[in-house]
1. Comparing mean projected area of the Cα convex hull in nm² across P, Q, which structure shows the greatest value?
2. Out of P, Q, which has the highest value for distance in nm of label points 7 Å out along Cα→Cβ at positions 61 and 133?
3. For FRET efficiency 1/(1 + (r/R0)^6) of positions 53 and 117 (r between Cβ atoms, R0 = 25 Å, to 0.05), the calculated result is 0.90, so let me know which of P, Q that is.
4. Ranked on distance in nm of label points 7 Å out along Cα→Cβ at positions 37 and 69, which label among P, Q comes first with the largest value?
5. Determine which structure produced the value 25 for relative contact order in percent (Cα under 8 Å, 6 or more apart), calculated from the coordinates; the candidates are P, Q.
6. One of P, Q was used to calculate helix-only ellipticity at 222 nm (-39500 (n - 2.57) for each DSSP H run of 4 or more, over all residues; to 500), giving -11000; which?
Structure P
Amino acid sequence: MQCRIIHRYFTTLSALMEEEKKPRNYGTSHLLYHSEINLIDCVHKHPECNAITLSRMMGVTRGAVTQIGNQLEEKGFIARYLKSGNKKEKYYRLTELGDEVRRGHEQYHKEANQRICSYLSTLEESDATLIMDFLDQISMLPISEFECCGDCNCTGSSL
């Protein structure tokens, strides 16, 4: 049983990471990658921040913000501007299209969260506690490849 659970955990984690790499449509004709929608969200939440500050908030390099920013500007989602008195620092603002896609992204998450909450609301308190305990334990472990150790009374074939 343990091997089946751990295998399912790693399979799910891998699927989530792969899904994050795929571009997604958030209500416009353009497909956006995870990094692009993250920058759109960050610009929306922090409209007065420059590229350096945005890079720190997002945990990426300034060059990455500039590169993603250029892509989004070409697609018409953001506009770059300079503040008066500072011709060096680049700032970004969302265009109307950028705000539309941001709202679409927000709606996507709202619907996904509603589906998850709908399922979780059907659980008994003891089941919810068990899931929380499992997530707490697994969050402290290193992520690594998993092969059945054979010490858990499973055959390994039911994975």
Structure Q
Amino acid sequence: MQVYSKSASSLANSKRVFLVDNNPDNIAVTRRSFATEGFSVHLEVFQTVDAVVRLFNGEHEFDYPNLILIDSNLPNDGNFKLVAWIRRNPALLLIPIVVIGHGHSETEIIRSYELGASSYIQKSIDFTDYAIQLKEVCSYWLDLNVLPAHKKFSKSA
């Protein structure tokens, strides 16, 4: 887990973002984007769908994420499987899920939404543009979007 925060005071108010991506280059670029744009978030990276599922099904206390970013190129349609699994779990139903795509597959976009993705973005190949995309996505889902108060968003609640 890495924390990206402009100041110590914003650390206490930071939001949790899960990134599910198995590509080390994508992970590095995403971490660099968060650091460059000065996000005030806890970024937790998972390289497999199973790791995310184990965390949610586990007995350990943790705070649920405020946003889940899922790479569209996970092996064995993992992105689709994870979106569907999350949406079948009532405790996770309201957590926003953003699928990050690498191509322009209309089928992939439609399937992501049909399974319950909150949003689908086309990842820019330019670092600066990608950092801006992440900033805008996080700004919307973490700052502007309003979710109902929901005790099930935290295993410790």
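Taken together, the values in this text are just the output of simple stated rules run on the coordinates, not laboratory data. The structure displayed is predicted, hence computed values, not measured ones. Cβ atoms are built from the backbone, for glycine too; each structure is taken alone.
1. P
2. P
3. Q
4. Of structures P, Q, the maximum of distance in nm of label points 7 Å out along Cα→Cβ at positions 37 and 69 occurs in P.
5. Answer for the origin of the read-out: Q.
6. Q
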